[in-house]
Structure 1
Amino acid sequence: MKRRKTYQERAIENYYRHRPQILLQRLTELVSELYLAEGAARKRLWDRAAQALAGLGVSQSRIEHLVKTDNPSYLANLVSDLLARQ
């Protein structure tokens, strides 16, 4: 198996070091997209938001509640709370 190059190792390390910030950025973008989406596209966006929230360590029950209510403002409030904790 080939060994990774130094710049590749650094890129991978940086990704995992900054993963929480990346996920929060993704969530902020998803909130604005959720306000505009309808139908099947909205469901896909909620699935992506749920994955990002799970990656940030949000409890599964809270994620399920957010998805079930289908209200982007609740997600926006949670994202602002998570950003304030940083």
Structure 2
Amino acid sequence: MAERELQAPLQRLKGLLDLLLVIDVFVVIAGAGWFGLAVVLHSQHVEGPLQLFQLLWEPLFTPAIGLLMAAALLSGALGWWQRRALR
């Protein structure tokens, strides 16, 4: 019974972590697309998108990439712990 009680919160935590990862992946992908477009526009002497990307790099994209890495490691650790508990 105690094993089942332990698994439910872990499943919920893993589900929330997976949702956060999905959202974060889309933020990182959108940022990469924006950067690519901004570089192309920069070559055409349109500076606005690249300047805005540079303004948002530190407060938005750097933490999003770091969160993605940390969440992926934590998700892997929780999955390993969960498989270990089932044995």
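No lab work stands behind these numbers, since they all come straight from the coordinates. Small disclaimer: the values here were computed from a predicted structure and weren't measured. Cβ atoms are built from the backbone, for glycine too; each structure is taken alone.
Can you tell which of 1, 2 yields 1.7 when distance in nm of label points 7 Å out along Cα→Cβ at positions 10 and 74 is derived from it? Going label by label, the one that fits is 2. Here the criterion is relative contact order in percent (Cα under 8 Å, 6 or more apart), and among 1, 2 the highest value is seen for 2.
Given 1.57 as the derived value for Cα Rg over 2.2 N^0.38 Å, which of the supplied structures 1, 2 does it correspond to?
Going label by label, the one that fits is 2.
Matching task: 1.8 is the computed value of distance in nm of label points 7 Å out along Cα→Cβ at positions 34 and 66. Pick the structure from 1, 2. Computing distance in nm of label points 7 Å out along Cα→Cβ at positions 34 and 66 on every structure in 1, 2 gives 1.8 only for 2. One of 1, 2 was used to compute helix-only ellipticity at 222 nm (-39500 (n - 2.57) for each DSSP H run of 4 or more, over all residues; to 500), and the answer was -26500. Which one was it? Structure of origin is 1.
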